Structure P
Amino acid sequence: MSRVNDLWNPFGKEYAWAPRWNFLERWYIRTFGVVDLHNRLRARVVIREAVKFKKEDVLDLGSGTGCYSFYFSRWPSTQVWGVDINESRIVDCETITKQLGRNNLRFSSGDGHYGLQLFDSKSFDAVLAIEVLQYLSDTRLTLFEIHRILKKGGILIGHVPALGYLREFEKTLFDDEKIRQLLIGSGFEVVSIIPTFGRTTQKLCRFFKQIIRFKVMVALLLPFLLVVSFAFKIESSNGTYRLFVARKS
């Protein structure tokens, strides 16, 4: 994601059409994008990798608020399908999709590999698994299902924590070797494993978390923090997350 694109066509702006927002909140999100600093910084590296590959058919596993699904559906030639376990989020995303009038975007509910069984083999050029694999009860089986539904040469782009400990609800502890073993064991060729969120970006995100309960401060400071963050690379040798790209041979 280029700096100009992130400022003038911001990531997550479509989320403004979620039913919960009032007029001012909707205007703010449409203008500045989704109000989540960690999400915004992560999206830069995810999208930077995604644009390198063919994306006619994209699956967003663990789509959540749908921001990645909405982003890739901005191109009418790209068919996008979002899958998430949270049915209320699916309802919100379907409402937004109708508001936007995007016929190339669909959502469905599903959990891990169970949600992927809906799809035929060799259906997708790219699968996104952003901050979802750590919560799944059977990561290996899910990766096998992702491999099945990808076309030959298709890619998987994932982002997971590598903190050295598990947080609430997380089931898999990732590090570089664990990621590599899981991907190779599921039939993938590892393209890259990149450390992200080093000390500087972590400090920015911690500061944002401290002010998140104060709406006025968030409204004033988010644009400033986004501009400041461009001075630092999200990739870092001391990063506590991992962005990985894998290919189906």
Structure Q
Amino acid sequence: MVELAGRVAALLPRPWTAPRGRPRALTLLQAVEATVIYLRRNHVQETVGEFYGISQSTVSRVISTLTPLVRAATACEVPDDNAVSATIAGRIVLLDGTLVPVWSWRGHRELYSGKHRRTGFNVQVVTDAHGELITVRSPVEGCAHDLRALRESGLPALLAGASFVFADKGYRSTGYFIPRRKPVGGQLTDQQRDYNARIGAVRAPIERAMANLKTWRILHTDYRRPLSTYNDAFHAAIGLHWFTKRHRSA
């Protein structure tokens, strides 16, 4: 947390604590901590405020100010396309899409996912065969099918370097290994069911990886702040995921 606060301090346009005037309710370290708690737990802001004895409005201002800076401070931890391409090259990788839920804002029907029957954003995730995260792509509105989200993510060009790509039924016509679909009015053969079971076993690690990613609850439970702030919150959470992962492995 001290390292993260130091990075954020370097990005501030002016010192957090002014030499004169009314002191801030939180030190910079506390403010960064409160922002991370919010992203990690997606608590209502009143609850975060209770941790520090401050009001909901103060918490809201802190989160609004620092979330973009946390995003910028951790952006260097997120693998860029060159690193992703190098990691994928010649390897077996797993691909899947997931919905990160948000509120049903009026006038934003494009966020509604018919597949999941809720509003959110479609996010494409790639891991290696063991479930180690390789990349999480930028969110696409929830109405987008996985194939559209895949194309808009820029992943097809990167995945072309993999030896094998395993995905689910939503990625038809991609050339990836996907389960067999049940024929209309028919049943799968025993051989096809066995094939699907094998595909499912291979793909299991990416399900665990996505569950681990969504321990950042801002990616798992409804996002309640204004829609215009979502992109910063999403990328801040992804950056923090990679940031904490580096610290755990150090």
I have 17.6 for mean count of other Cβ atoms within 10 Å over residues 13-20, calculated from one of the structures P, Q. Which structure is it? P
Value 11.9 of mean count of other Cβ atoms within 10 Å over residues 213-220 was derived from the coordinates of, among P, Q, structure P
Suppose helix-only ellipticity at 222 nm (-39500 (n - 2.57) for each DSSP H run of 4 or more, over all residues; to 500) works out to -12500; of P, Q, which structure was it derived from? P
One of P, Q was used to compute P(r) over Cα pairs in 10 Å bins from 0, in percent, and the result was 7, 31, 38, 21, 3. Which label is that? P
Among P, Q, structure where relative contact order in percent (Cα under 8 Å, 6 or more apart) as derived comes to 22: Q
Which structure, out of P, Q, was distance in nm of label points 7 Å out along Cα→Cβ at positions 37 and 133 derived from, given a value of 2.2? Q
Tell me which of P, Q gives 21.8 when you compute mean count of other Cβ atoms within 10 Å over residues 77-84. P
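Laboratory data are not the source of any read-out in this text; all were calculated from the coordinates shown. All of these numbers come straight from a predicted model, not from anything done at the bench. Cβ atoms are built from the backbone, for glycine too; each structure is taken alone.
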